[in-house]
Structure P
Amino acid sequence: MHDEPILQTYNLSKRYKKRWAVRDLNLIVRRGEVFGFLGPNGAGKSTTIRMILSLVKPTAGRVELFGRALLRNRGSVLKRVGGLVEAADFYLYLSARRNLEIVSALRGDHSSGDIDRVLDVVGLLGRAGDAVKTYSHGMKQRLGIAQALLGNPELVVLDEPTSGLDPQGIKEVRELIQRLSQAGTITVFLSSHLLSEIEQTATSMAIINQGSLVVQGTVAELLASGPSVIRFDARPRERALEILKASPLVDTATVVEPYIQCTVRREATAALTRDLVESGIAVHAIIPRRSLEEYFLSITEGTSDVHAPDLSPPAGITGERLP
């Protein structure tokens, strides 16, 4: 069922000495989604991913995978999860196939067919016998994703999979993630600082800042919410600016050469264009500017500091006792 939660965190928190890297984080990821996990550098994304993959123990709170508590069911639930945390790491002098054979053996799976399958998925089957040291950075990242796909996981967690890639490498990884999601059998949890990539691939997303959740929802709903930014190429510009500033549909209007940029109410573009034309203004272009980048900046800039040295436990924690 598509609405079935596959990953949930409950007041998930991690403290390093006097600093909360993650605090009171509640996420929900549903089966079949490509879930974009966004935040500025140092927001707590990688720490969260490490807790989800049981590489770091939470200070408080808990993670549930497939409806089961991670801490008490670590072995069984993690068999259903694949992960790539930042850069992939391999034995460079061995072939791609041999590297994957070693990983498969550690997992207790010796199926050569599975290795061929994942190499084919990431487009490396033809180079399977080549030493990894001959691979480009983009090929190594794709091999890392192939490693995460071993064993047919239901959830794949990718932490900055396009980090350090050139535009062609970014495109290859993006298209790979899109193919995975279109198959409908894999849920992808994707952390990235490249907002345009999330906008093109994710169906849902969460944004965190300074360790705390800022917003969560579907990409379409979040981008449609709140005011939109529109740029008008209208002449004479001074008169057009006066009209737009006077309109009750416009929150702000400023000149951003060579345009007039307005923050407007939703679905106001048609009415504003009509007002300009009826006032004798020549409207040459209307450019919507509601991108994920602008939405991201609008809700993360100026966020209050949640890393104050408060050492009390986060409120409402009902998580598991850590060993």
Structure Q
Amino acid sequence: MLRIVLLGGTGFVGRAILRRLEQLPRESVEVRALVPGDPKRLASPLVTPVAGELPTLPAGLFPEQPHVVVHFATRQIDRDGRGFEAVNVGGMRALVRALPAACAGAVYGSSLSAYGQGPQQWVTEDAPLAPGTDLARSRVQAERVLFGAAQARGLTAFALRPRFILGQGDRSTLPALLSLFRLGIRPGDGKQRFSVIDVDDYADVVVRLARRVLARQAGSCPVQQPLNVGYAAPLTLSDLHSALASRFGLPAVRLVLPVSSRATRLLSRLPSRPLRQLLVQLELIGLPHYADVRSLAAEIGEDVVAQDPRLALYRAVARLQEVSR
């Protein structure tokens, strides 16, 4: 039996995880989900919803039988100026304190931003961590809290580090690129490469790792491991441009913005917060960010990571809703 306690089930990745779990035989899976506000927000016959949100954890969230915590309830946008630490780090501390003896371990959704904003080419999990934003720093600190608690208790824990996640429900990556390309702007030379994964393939990765957590508990071989996530082959910015142009039509590139780590570091010292946020976005798509995913393949098999990322991209573009001009 695959028992999962899901945090973040109403989000982009969380909903994909539920779609994947709903494909399994109903009698083989049980899910309890922490749902902010009205539990009816998560309408799934698979789920027992429990009202609440981090850093407060309500009673009845954890089953008494062996289970895995799947944690994707991170705060990713600071709309009210409260920052990220209270939810992302404080929430992780509250979570690991509350884990019952029946918990076999956890799968946590982190990010490739753990390695920093600069160029990353075939970066491996043992590369130095150099988070360059408040959000990335909160994710790295949450990883450390999770790994420390898991090691102390003999639990298995995986922290997943994707770069770009595409597919059903994407309101960030492809829509933002489409808006930029419609202005005729291209950061960099277009050859910069990125790790990508379709959100439904990412959900498959999560479910496979949840099974690995339970298997390691049964075999008494716990690990605490970060895992880069993506297809083995990266995509270029030109690949992304071509796929979007094939559906929406795009103007010719009128402005090429050179991007370098040195220049963005210097400009990031300016006091303007909007400018700093813009620089983060320029670094994100103006510099290469792709990872070595052999460790992931060793855990779950090579069939997911070996897929052609261009096929996933064109599927995602086909799903993308028209955005206002």
Structure R
Amino acid sequence: MNLLFRLVNQCLSPAGKNARLSILIYHRVLSQADPLTPDVPDALQFEKMMRALRASFNVLPLSEAVTCLQAGTLPARAACITFDDGYADNATVALPILQRLGLPAAVFVSPGFLNGGRMWNDTVIESTRRLPDGPVDLDFLNLPMHTIGDTASRRHLFNTVIHATKHLPPQERQQKVDHFAAQANALPNDLMMTDAQVIELHRKGIEIGAHTMTHPILSRIDNETAEREIRDSKLYLENLLQTGVDLFAYPNGKPVQDYLPQHARMVRALGFRAAVSTTWGVSTPASDPYQLPRFTPWEHDKLRFLARLALNQR
């Protein structure tokens, strides 16, 4: 079966000037499955996906793939693995699997959440996990009261809150999220990496890229703040790692909705050599190196995972 997929993918993604590059996005890899977030792979699922990827694709470091793409020397069935945000399980769960399989990856870090921070969406999820059964007042979001009592109702609740707050201005969003979180207690402060874990990833060959300082939706903030968010994340990571950081990922990453043409120009002017979005698809030699598409094959079944990869090549 893997041979069949290799042949199909080689037709869809040949080498050289007609090559296509698949860049996969992940965020977290859990040590064990979490019923509240079933789309997030656990270690066993992730390893199965990575073994299937290794068997059917040529997996390259992102920086090398960008160079080859621009030079017209990309191998057939080329793919890259990327992670966004900077979760601690990238170091504790994903890294050992990647090393065991000999697979390279890039991790895009928002340094403002390192060393005990927590992203706003995780505050919503972890608050929902800890709320007692019963009614939950969402009047502060101009939404009707929700009643929770099982996993499905909790998933519905946190998706509702995330959807209602995601595109608010950062300060207003944080105020709303804090109001929601006040209904729960004892939220975790170890979800994101420490400085030491970022250094460990770098020392073990994982590429580190910037992802802004605090993960704002760039299209919703002024240009001065956006440039500072991009620049400061680069400088923080370069100082931490004592090396250049020239890869960038746009928060949320949808063109027009989440970032605008001026943000791509900022990224280029600040000295990055490539940037990735979350537009689904593949990169070709004609792709803008500052808006490379990525996608996530959510299927945990091996055959469906490979089929999704093949379909994305089209």
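With mean count of other Cβ atoms within 10 Å over residues 31-38 computed over the structures P, Q, R, the top value is the one for P, the highest of the group. Between P, Q, R, which one scores greatest on distance in nm of label points 7 Å out along Cα→Cβ at positions 55 and 255? Comparing P, Q, R, the top value of distance in nm of label points 7 Å out along Cα→Cβ at positions 55 and 255 belongs to P. Looking across P, Q, R, the calculation of Rg and Dmax of the Cα atoms in Å, for residues 15-198 alone that yields 18.2, 56 traces back to Q.
Computed from the coordinates by the stated procedures, all read-outs in this text should not be read as laboratory data. Computed from a prediction, not measured in an experiment: that's the story for all the values here. Cβ atoms are built from the backbone, for glycine too; each structure is taken alone.
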